[in-house]
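Structures incoming, each one as structure tokens.
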Structure 1
Amino acid sequence: AVTFVWLGMVCAISFIEAPLKFRAPGITIPLGLGIGRLVFRALNGVETVWAVVLIATVFVGSFAGTGIGIALAVAVVALAIQIVGVRPALTKRSDAVLAGGDHSQRSHAHLVYVGFEIVKVAALITLGVLTLTA
């Protein structure tokens with residue numbers, strides 16, 4: 001169940017809420033960035049909790065050497081890269097935009113973050129299916 005809750009959270013926030021937020025009436029780029037920073041910080045915190053729960057579950061259940069362990073590892077590594085490697089670049093860019101900098105083009109870091117979201121979603125779908133069939 002944790003796998004599918006994590007998957008649902010990522011899909012709802014990253015692929016529904018985040019893009020739609022900027023289309024809402026009255027939402028400016030700085031306001032949207034401020035909201036996004038809070039939402040993604042919270043999402044990544046909850047994802048980290050789910051990752052720890054799943055790691056413990058997989059190792060207690062002796063699934064570490066199977067496809068389940070591999071799918072979980074891919075999801076966890078993707079999350080770690082997002083938090084440690086990509087989010088600091090996104091924070092730096094949003095700080096610059098909030099300080100009045102240019103925001104006419106999407107940042108490269110944003111596209112990298114989205115790429116890792118896609119990898120994470122694929123890994124979580126795989127993990128969920130393999131867990132259900134185990």
Structure 2
Amino acid sequence: MVEVAFICIHNSCRSQMAETIGKDLLGDIAQVYSAGTENYPEVKPLALEAVREIGLDPTGQSPKLLDAIPPKLDYLITMGCEVECPYVPTTYREDWGLDDPSGQPIEAFRETRDDIVSKMYRLRDQILADHPELKR
């Protein structure tokens with residue numbers, strides 16, 4: 001298994017959706033984490049609702065800081081929030097360039113969720129190309 005983390009500023013919306021979706025779509029090949037660079041009190045309710053709408057269960061999700069993820073990762077994905085992460089050793093780094101739906105109606109969260117799902121399938125393909133031993 002490889003280790004994948006999704007990083008944002010508050011770990012309250014996009015990276016939380018990515019963690020929940022990633023656990024579903026990558027769970028057989030990766031340990032999936034998310035974290036933020038700043039404290040935030042809770043996951044945005046509309047982010048939780050958006051992932052529930054596609055049949056996923058985000059129960060237990062809460063904002064976490066970078067010290068909650070492994071010190072070295074195989075894949076580090078930032079969400080497009082122009083977050084300046086402290087150096088985290090990783091083999092592969094990518095920015096997904098996602099707009100923050102915070103403060104917008106549920107439709108914006110759905111659009112972000114759908115973008116994450118699409119990008120997650122591409123990430124899965126990348127991981128399997130990089131690690132053919134993970135193919136089943």
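Only the coordinates and a few stated rules stand behind these numbers; no lab work does. All of these numbers come straight from a predicted model, not from anything done at the bench. Cβ atoms are built from the backbone, for glycine too; each structure is taken alone.
With distance in nm of label points 7 Å out along Cα→Cβ at positions 80 and 96 coming out at 1.0, pick the structure among 1, 2 it was computed from. This figure was derived from 2. A value of 37 for relative contact order in percent (Cα under 8 Å, 6 or more apart), calculated from one of 1, 2, originates in structure 1.
Upon calculation of helix-only ellipticity at 222 nm (-39500 (n - 2.57) for each DSSP H run of 4 or more, over all residues; to 500) from the atomic coordinates, which of the structures 1, 2 produces -11000? Considering all the candidates, the number was obtained from 2.
From which structure (1, 2) was mean count of other Cβ atoms within 10 Å over residues 24-31 calculated, if the value obtained is 10.4? Of the options listed, only 1 reproduces it. When Kirkwood radius over Cα pairs in Å is computed across structures 1, 2, the figure 15.8 traces back to 1.
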